[in-house]
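The numbers here are math on the coordinates, done by the rules we state, and not lab data. All figures in this text were calculated on a predicted structure; none of them were measured in a lab. Cβ atoms are built from the backbone, for glycine too; each structure is taken alone.
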Structure I
Amino acid sequence: MAQLTESVARVIEEFGKLPGIGRKSAERLAYYILRVNKVEALALADAIRDVRENVRYCDQCFNLAEGELCEICRDPKRDRTLLCVVEQPRDLMALEQSGTYQGLYHVLLGRIAPLENVGPDQLTLDSLYDRVRQGEIREIIMATNPTVEGDGTALHISNMLEELDVEVTRLARGITTGSILEYTNKEILADAIMGRQKF
């Protein structure tokens, strides 16, 4: 019986570690890499290397950045009195694509999920508290996903910020409970941002 070469077996194994990629998909990707010209294949390898070496979390908001601050935090036109709290950088990107929000963000890098052993200390909550305590922020928009864990995280943050002089609002519930921001269309996200309500 024919055996895969060591290099092909290794690339299939590595592709198979990606989320949502099973053995058959990993094999298709590996054979695709073998079919394309060398320049294209190595461009993919270079892009993976570059993203691992150059991308980090923004020092202020924890969005993805290639320097100390992300583009949003560096933008002087953003409203610095508004802070939208999201779970992941991909949620921030979904809200940005709606084109309606012009404030700043804070990325939690997760949500409180006791069943998965994720507690408040594993999120960027201390940094969030420090940002709000500085006094420039007047409104916090809770944009955690409308799930049990997302709502629990939002409630925890609301309680944590209770002593500070800041209004806490949440996205309007045009977003269905149980849905994920990343997969919500931009019109629904725009309505949710515009129709946000007090938390």
Structure II
Amino acid sequence: MNTRLANFLSVALHPLVMPTFLFLILFFMAPTAIGAESLDLFFKLIFIAFTFFYTFALPAYFIYLLKRWGLIGSLKLENLRDRRLPYFITTAIYAILGYIIYSKNAMLYPCAYILWSIAVVIFFVAIISLWWQISAHAAGIGGMIGALAGITVLFGETALFIPLLCLIILAGYLISARLALNAHTPKQVGAGFLLGVLLSIVSVYMLF
């Protein structure tokens, strides 16, 4: 894989955009599974925009501030020292967002549970990153795959089969991209992927 394509995939499939992608798929392809079948299109779009802001833009801004304050060396979070604080901050943001959603509308409880499950994955990545550079990209897309697989089996949502298959294919390309950029070793991307898949499946079955 050439460097340009590898960099594009790393940006387009960044871990912070995974929650937005996940809710887009669930809201428009399997709304019944998360109790969103009665929500109108405008509300869904507002929720997606709200999710994008709090799960991507806000954490990204905090990472920018950490770089500006000299607390991390690179916005790409290329080493263990740079990864630790941003991951813990992102975990807190996701957990708080889940609580806000949970406290506002009973219809959105499943969405809050999903955000909490994502926060759990990020928290474990943060803990492991205290001593080992596990792949957050692999954990992110693995978490999406695990969540969709769990919901597909638990609720019989056959509409999710095609998105799930596409994600599995994209995961292969993303993992190849991270390896091509020498960002991780095969063990690090493999561990990240398995961590995301397993924690998400367990979370789906525990929370739903």
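General observations
- Which of I, II yields 9, 36, 37, 16, 2 [P(r) over Cα pairs in 10 Å bins from 0, in percent, calculated]: II
- Among I, II, which structure scores highest (criterion: distance in nm of label points 7 Å out along Cα→Cβ at positions 24 and 56): I
- Answer label among I, II for the case where helix-only ellipticity at 222 nm (-39500 (n - 2.57) for each DSSP H run of 4 or more, over all residues; to 500), calculated from the coordinates, equals -13000: I
- Comparing relative contact order in percent (Cα under 8 Å, 6 or more apart) across structures I, II, the highest figure is found for II.
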